[in-house]
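Engineer: These are the structures, in structure tokens.
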Structure I
Amino acid sequence: MSSVSFKKPIKNFIVLEGLDGCGTTTQTAFLVEKLEKAGISAVKTNEPTDGSIGRFIRSVLQKKESVDPFTLALLFSADRNEHVNGKNGIIELAEAGKMVICDRYLFSSLAYQSLFMDFDTVAGLNRYYPLPEYLFYIDLSPEECQKRMAARGEEAELFERLELQRKIEANYKKSLALLSDIAMKTIIIDGRSSKEEIHRQICQVLGI
């Protein structure tokens, strides 16, 4: 178990996580729409971000560029720092009272970058960033995620291979266990449910 501690959760910050293909992007969009209909100001965001560092990370994930695993972990951390602490970043928005809904966050780094690096090293790079108030993990098997991604007909990205996804799932579970005794609220949702049912469960937890 990791000895690295993370910064305390901040209010108005919600993260959705899970394997590639589990539906985090869909659920993030659903949630923002629901919040806005309820009269709650919400911002949808994601990692990698759409900034210059995030765009380069995407080129690596799409196998257009190649970097050392440690370099990629550093890039994710740098992108996250701008995302959290930069102008119109997560902290600024959350402190202004907006609900920040993020598709992937530091938990993805713990799950993906520690495939090729020591888990504590990756955790150490992310100890500077606040945890969300709520973490929703959409739990769907690697096999089912692969089926969904294959149905899209898109070229597989860097980590989208079944044998890697199985290891990533194990890393996610390790991360969830590590963070189980802190103030962040962690909710695990069965990804086999319909997208409407998953959305209903998320809204029920949030009371909207």
Structure II
Amino acid sequence: MLIRHGESVANSAGVAGGVVGDGGLTPLGRLQARTLSTRLTMTGELDAASAFYTSVLPRARATAELIAPSLSPTLTLVEAEDIDELRVGEGDGLGWAEFTERFNPPDWDINPHVENAPGGESLLSFYERVTKALTTLAERHLGQMVVIVCHGGVIEQAVKWSLGLEPSRRLQPRIEHCSITEIEVRGEYRRLLRFNDQSPLPNH
């Protein structure tokens, strides 16, 4: 169960959000996480979860902490380093316009092997990191439900992985904040069961 974090300061401000630029959740992001938590409490759809992981980035950690009361009290939230968002290296904390001007990031439709910035990642290295981490977690929890709070880019790589698409493929799907994407993993067999399942925000 892959849950995207709530809206972050980095998202709202248009900033490359690594550890430096993250900024945590906005008020809307916290509302999104609380709304998801309310839904999960009502439906019990994740009550069978036996493991609970979060990205190390503050926006994911804060989201996980807000939804934790809706999960089993026996679960311990664990940080997993390799499920954080695409790494931007020296561009961390820069606005995207300045990031583009300074580093002239590559066109990954042409060359997915090139890093986006010094110390950052290429599309292919990002895919490799994420899918290796997901494979490790699936093997660690065979036959179990695992909840992972992560990022839109991570979910995009996971969807490609689940559908058997080329790692260099760019889907650029719309992935809503605090939406749920569900992937079944049985060894080499993977199946996308649901995608971008979002809880509507309250009207007041």
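FYI, it's all coordinate maths here, none of it is from the lab. The structure presented is a predicted model; accordingly, all values stated were derived computationally and were not measured. Cβ atoms are built from the backbone, for glycine too; each structure is taken alone.
Engineer: Name the one structure among I, II that mean count of other Cβ atoms within 10 Å over residues 9-16 of 18.5 was derived from. Mind dumping the intermediate values first?
Structural biologist: Values: I: 21.8; II: 18.5.
Going label by label, the one that fits is II.
Engineer: With mean count of other Cβ atoms within 10 Å over residues 73-80 as the yardstick, tell me which of I, II scores highest.
Structural biologist: Working: I: 20.4; II: 12.2.
Going through I, II one by one, mean count of other Cβ atoms within 10 Å over residues 73-80 peaks for structure I.
Engineer: Let me ask something additional. Which structure, out of I, II, was mean count of other Cβ atoms within 10 Å over residues 97-104 derived from, given a value of 21.1? Walk me through the numbers before you get to the answer.
Structural biologist: On the way: I: 21.1; II: 13.6.
The value was obtained from structure I.
Engineer: Work out the source of -15000 here, i.e. which of I, II gives that when helix-only ellipticity at 222 nm (-39500 (n - 2.57) for each DSSP H run of 4 or more, over all residues; to 500) is computed. It would help to have the intermediate numbers written out before the result.
Structural biologist: On the way: I: -15000; II: -10500.
For helix-only ellipticity at 222 nm (-39500 (n - 2.57) for each DSSP H run of 4 or more, over all residues; to 500), the value -15000 is produced by structure I.
Engineer: Identify which of structures I, II gives the largest calculated value of distance in nm of label points 7 Å out along Cα→Cβ at positions 57 and 185. Let's see the in-between values first.
Structural biologist: On the way: I: 2.6; II: 2.0.
Going through I, II one by one, distance in nm of label points 7 Å out along Cα→Cβ at positions 57 and 185 is largest in I.
Engineer: Quick check: 27 is what I get for relative contact order in percent (Cα under 8 Å, 6 or more apart), calculated from one of I, II. Which structure matches? Before the final figure, lay out the partial values.
Structural biologist: Details: I: 36; II: 27.
Only one of I, II returns 27 for relative contact order in percent (Cα under 8 Å, 6 or more apart), namely II.
Engineer: So, one more: Can you rank I, II by mean count of other Cβ atoms within 10 Å over residues 33-40 and just name the one with the largest value?
Structural biologist: Numbers: I: 13.8; II: 20.9.
Comparing I, II by mean count of other Cβ atoms within 10 Å over residues 33-40, the maximum is at II.
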